[in-house]
Structure P
Amino acid sequence: MGRQHAVPGFEQALEVFHRAVERVPAYAKFLCDNGIDAATIRTPADFAALPPVTKDNYFQVYPRNDLMTDGDIGVAGIWSSSSGSTGRPGYWARDEIAHAQGVVLHGRILRAFGAHRRRTLVVVAFAMGNWIGGTYTLRCVEGLAARGYPVSVIAPGQNLDTVRADIAELGPYYDQVVLAGYPPFVRDVLDGAGPRVLGQDLKLLLAGENITEAWRDRMLELMGKPGRAEDTCLIYGTADAGMMGHETPTTIAARRAAEADPLLRLRLFGDATVTPTLVEYDPAFRYTETDAAGRLLFTVANAMPLVRYRINDEGEVRTAERFAAELRRAGHALRTRTCTPSSGFLVLRGRPDVAATFYAVKIRPDGIRAALADPRLHEELTGKFVLTTVTDARSRDQLRLRVELRAGARPGPGFPRLVATVVTARLEAASAEYRELRRARGELAEPVVRAVPYGSEEFRYDVKHTGLRRAG
């Protein structure tokens, strides 16, 4: 037992495993098919030898009812659909265990915003409907209100005018307003909003994609809160399992310090050219490991239990002790605060299967997103983009990048060329493969950029904006 207690969250993960073996028909068959004797799984090392489950080898193989406890579809309290960024959407069930954990995790974020003692309006501007962001946030805030938090919630979804009207009309009755949404849509809400919106004490709850610190600073300027980075929080969440982790004042401060200090950046993020997402996670709720390829594996109690589930996100797991030691070795005295004594940190690098392929080079959206936040560009652009690989009239592959202009922006005729130059420089810095492609192909390796007016059809929201398109 001592070894189990030595690894934070392992005891809970082992319980999830045994419950799945005993009561989830699909998982019992999965282990049998892989020649695993469940009785031999006792230690963290034993657990680490279990084959990961994936969408391809598990969730798309067995009937949905067999993925549930006791094979009973009725244990699904609420269904959500993924946005389908890697292909066909998946359907994921949540139950009261998932809801209770979500309430606790949202409570930690809102407590950091002071919502346990200040009247707070949460405006949910995530997509409502099949997708997890809107319904998950709505239910969790309702759960906090039931626990005595002085919080209210309204859920306009992704209607720009309605979101602004809700903040303007209801916000003055509250001490603060938390705007929850996908980063590109949140920028649309704030960009051009009048004083009835921007005059509120605004906080931002974000999810869906990585953000840059330059983007965060721009939002804080719009809100009239320069330097108040702690008034923002980015969630790392998935339709599969809800919230996996979230930013805290500690993670934000460390990330911002790393962008200014190359030594600290190297210690925390290695040679990453785009600063990865950095979040705190609770191993008692989300037992997290990495495989040999650096992909994150999650074990989570839910209506559809996840045991060493590989979603294909790449990253690293750090204990609080190791994280603090890396800060000290780089000469930083930042105090490492966590929500619980066992909490650790996740470095999220992104997903290799969410990328455009151009001459066999993987181009990830984070690099494009960071390039469009460049000071030479961001005053003219919303930050949304569509990247596609197509075949031109001469049967050559071409990388096409469409970017959305801000409302009222009218850049000069050389602006698309400037965008191409900035993006090319960022891609060369991020990838040796792309640098070689650029050397060999010259301008043919550069993106062909077209700037389109604000609100063009390809940038209208459905679930969340997806920057990559498959040419078909």
Structure Q
Amino acid sequence: MPTLETTPIPGLVVVRLDVHEDSRGWFKENWQREKMVALGLPDFGPVQNNISFNAHRGATRGIHTEPWDKFVSVATGRVFAAWVDMREGDSFGTTFHVEVDPGVAVFVPRGVGNSYQALEDGTAYTYLVNEHWRPGTPYPALHLGDPGVAIPWPIPLAEADISDKDRANPHLADVVPMAPRKQLIIGCRGQLGRALQRDFPAADLVDLDELDVTDAAAVAAWPWHEYELVLNAAAHTAVDAAETPEGRVAAWAANAHAPATLARLATEHRFTLVHYSSDYVFDGSTPERGEEETLSPLGVYGQSKAAGDIAVGVSPRHYLVRTSWVVGDGKNFVRTMRTLAEKGVCPSVVDDQVGRLTFTAELSRATAHLVRTQAPYGTYNVTNGGEPTSWADLAREVFALSGRDRADVTSVSTEEYAAGKELSPRPAHSSLALDRIRSTGFEPREAMVALADYCAELRP
């Protein structure tokens, strides 16, 4: 069974392979996904296999820092291999070296400079990479003889066979460290998109006018390989409009087609996809729903969101964050009730739809927690905490926080409220079980506490 050894360079690991020899030669499993992942290697998704043949002892190559992961070994011969961490951060300049024969392989993470020196004639150095090579791709390189890293080459560089290009590589003091892959927020101008910017301040920001994920040409032109995390805060949330012919098309485009496209891209480019869903994927027939329950949407909006959930679920690196009753920086129920309270209106509000509020700040905080703690991928329900309430209860609380009498809000049933209106069906129960997000160490903030703070921040 192969074994794994860590090194001083974060993420760079040495694998001791099983080599089976007999009178005919030898055999090894150079990369066996199931065994390697079980051993602790990342499931890095190689797409290209390269072999570098070195005719003579002393052939020396590097130090190259391509922007993709590698899994290196040799098919014949031996090499002295050395690596230098060229990534931004505390480990920049850290080195490691080892002799590699057919029984040794090394996983090299993106941003770590790679080099080797052939120790035998006829050495075949082989490596898997998880991105296709692209002409003109810029990347840092380092001089093989840089005194700051002092690699102990067995064959002096003066006697080695080195290309003119590698002899001209810069020294460590002149190298610009490789930045990590970027983050992207899609739908940055919506309520959730604006909240996410506070927890992901370095993210690139795009909205529909800059990147329409339903536009094949726009998707093809976008540099997805530059991103490690994509947060999809874009959605069609006009629940009633989704029941119209035009609204149905728009809802399915934004809520199903776009997430399916992002799921495909996440798989292809190995980025983590965060997508946001809704309690409307359920019919509301039970008081509380868990993450793995069967989808049962009532209306077009819920159906389109459910389709998006299914599409996102096929991507290996995804967080599907399911939420309800979202309130943030924009038009929402709480702001509407606050306005009515200030204008002296006494509204009638439905009292037979029950759920929990979710403030966008809480949704963003939970997202940051999942990403930064590297919680297991999958579906998570996220709302604020506390006991479920009806819309009428929430309206009364907003009125009280606005200095109005709770009795100024009267109750009405959903059936009575909908009379004479063309409305999409609503789930009667919108509460989502929060056990799974709590199991990661995240404790949702009480909804009524968050509501009081939110109302206090609203300008009169």
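Some values worked out for this structure:
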quantity	calculated
For 22.6, 69 (Rg and Dmax of the Cα atoms in Å, calculated) the corresponding structure among P, Q	P
Source structure (of P, Q) for helix-only ellipticity at 222 nm (-39500 (n - 2.57) for each DSSP H run of 4 or more, over all residues; to 500), computed value -7000	Q
Computed 50, 33, 30 for Cα extents along the principal axes in Å, for residues 106-297 alone - originating structure among P, Q	P
Ranking P, Q by percent of Cα pairs over 19 Å apart, for residues 114-193 alone, the structure that comes out highest	Q
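Read-outs: derived from the displayed coordinates by stated rules, not from any lab. Please read all numbers here as calculations on a predicted model, not as lab measurements.
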